[in-house]
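What follows is a group of structures, each given as structure tokens.
Rule-based calculations on the coordinates, nothing more; no lab input. Source: prediction; values computed, not measured. Cβ atoms are built from the backbone, for glycine too; each structure is taken alone.
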Structure I
């Protein structure tokens, strides 16, 4: 591989965005989970909901802080490595990213302080409202990011002015059905990621025979939510495939893995592509099913990869295999959640330890599914950074040299590794300690971070080093 500035910049952006997306995928769902727990605590009075809220709030604070730190770098790269992208597409992408700050981050950063420190300082209704507004803020954040990325996938509502692209119809950009389908798909993916993290934690505690009531509640709520949402996620995944087939045939043929046009088309389950000879060395396929999945007809004609000019084809292996990993994990998560609901009906005390182990080991499944779905979308879009308008090679900063690209890449990898290692270790310690046995009694002047001391942790000082930084 020729490690020129373009290749190094692509590796750097791919690394940083893959690292960053882990945290929003977790905190978007976790914010909604915390708001739900607060509502249930107020509505039912059951202590377990308050216990779980205080426990997961600490995890949310750490994950949110890591997401903010890793996300700040993304904006800088548009100026350092991808200045041509910023110059040509800035009139459209700049406002979309700015709206995230004005709406989403403003809500999150403002009301997170109230939720962390204000339970004993604000009325209960204000505290509940703050929890809900954080959840709304994280949802807004996902919307603006997906609106921006969806415009890069299927650009609409633009006009070219002097080599730059400016918005001609903001309503069309924001109401584009592609953006809403992809936003819904991402939002459901975030909820499922959080659901399996919560269920896995509950299974871990049951395996260790600790925190019994809290563990059973986490298992029931985590797997119950997944059992409901996964069928909806599969439906939105199919809608994603429809827009891809219509607007991005190069990506679609790479995902499908068919080299030649077929009528009727087979559905390739597995294959070993031979890119050099434009064929599959071996494959496992189901006759007729490819046509049915793509169009609903068993006899439709489906295009092959050879119909796309070579200079417009994306790297083949990554979208082909990443898509199958994502779909395979989705089916496994569906089976696990539906099986869990049957076991819940029988009683968690009778759940086989094998099932608890499988649930515990499913902890990273949501993260992997989100990452492989993102790889499918982003790598499959190549060689375009804005599909049909701007190639990735033309978006690079013209004056960027190999030395500068290497320096920034090494710096980002080093710093991100340090952040990830420290943050992950701290979250692991929080999860290992587990929730308190009973919710703390309200006391005037007591911080919402008091449970950290009860768990053997040292709270951060009141000034400096906070999440807002």
Structure II
């Protein structure tokens, strides 16, 4: 066997075995015990990248796409998943160095029990005051339509910044029960169609849910395909043979021949998203571990609930008291892959401003590397990893806002590995850890950094043998792919 290939396979096997012993590397789908009990508030992924406004290529924007509610089953009728009506979903624009929130956008969603056109049916979709396929969001065939409000809070947020409502009665997209109910989502075989390269090519429901807000932002909310991809099931099946079947090409790294199985294939999430004009963003200087001194912002998301919830005997719910944060997410993999069980729920309750004091130790001294060294006597540096601290602490996605719009998955020159795959924009990585695009292979990038740092004199590409999503992303806002069909989606390896 070629010694180089043999060593790479050994490293991959080492990586996979070590992953069995640590928390799930699944972005943020199962990040903490209490989050697992409250799926509607469980953030899965945050994406943030520079692009252009959906209807004006001359306006540069920061795209922020946030996914919540992991493993949403597309065929979960009769209700299908909806945003919690008693939670506050927030996008934070933060100082990239300190994590301090500079501007916050709050999404609040309408009641999940009210707002029906017809209570005398079991159907939420396909029968309201009329029966048949939904032609437009909220029409007579769509019995239930969830709406939302967006509030912008800025100007001394922590010390009482004033909230301004910038959008009301905004509609969410319907779920995708199948072609008989939501025909514009699906092809003739009833499978979801995605991959639009221009706004006019989006399906009718998605384009109708893209809505301009009062202060220049654009919003979207509704069910989408889960954007994340990784072979978590194979890793936790004690190294299923597909994980180690690396006899394919080595051109893209460690035998990345696609034999891994995307454990998130066939599932949906709930997505809320914004386009924010770059001209309206604060500008902060920060030091990037890979790209030096830069200018930009930090981005993260939170979900909060009110402190007291009362359920009366008649089913009436009363929510009152101050808001309490129950989940947060910036970079992929920190809480789920590095923070120990003892601190996972505490992480979700806190602000990035305290990360340096409380959670930096988990990036500085990564347990994953120590486990690999213990099992295989390798020499991954497991202490003093200031390179990982610079990426993950504070836990905000740092976006360099001075670049041109970045390449998107499906466009020429895009690489899932960003600058590791020679995909750069204005001299910096087009993807994570400069922002994060849909399609960035954050598992492979993070694990490559773990193996190659802190000196990076040799870059060792390692990964999980899954190289892309099962559904093509859209190349226009809201970017996330069409939600999977409830009656025709696949979760098998094919």
Requested in this report: Could you tell me which structure in I, II was used to calculate distance in nm of label points 7 Å out along Cα→Cβ at positions 377 and 393 as 2.7?
Outcome: I
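I, II: which one has helix-only ellipticity at 222 nm (-39500 (n - 2.57) for each DSSP H run of 4 or more, over all residues; to 500), as calculated, at -23500? Let's see the in-between values first.
On the way: I: -23500; II: -4000.
Value -23500 for helix-only ellipticity at 222 nm (-39500 (n - 2.57) for each DSSP H run of 4 or more, over all residues; to 500) corresponds to I out of I, II.
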Report summary line: log10 I(q)/I(0) by the Debye sum over Cα atoms at q = 0.07, 0.11 Å⁻¹ gets -0.40, -0.98 when computed on, of labels I, II, structure I
**Report entry** Entry that produces 15.6 once mean count of other Cβ atoms within 10 Å over residues 33-40 is calculated, selected from I, II
**Finding:** II
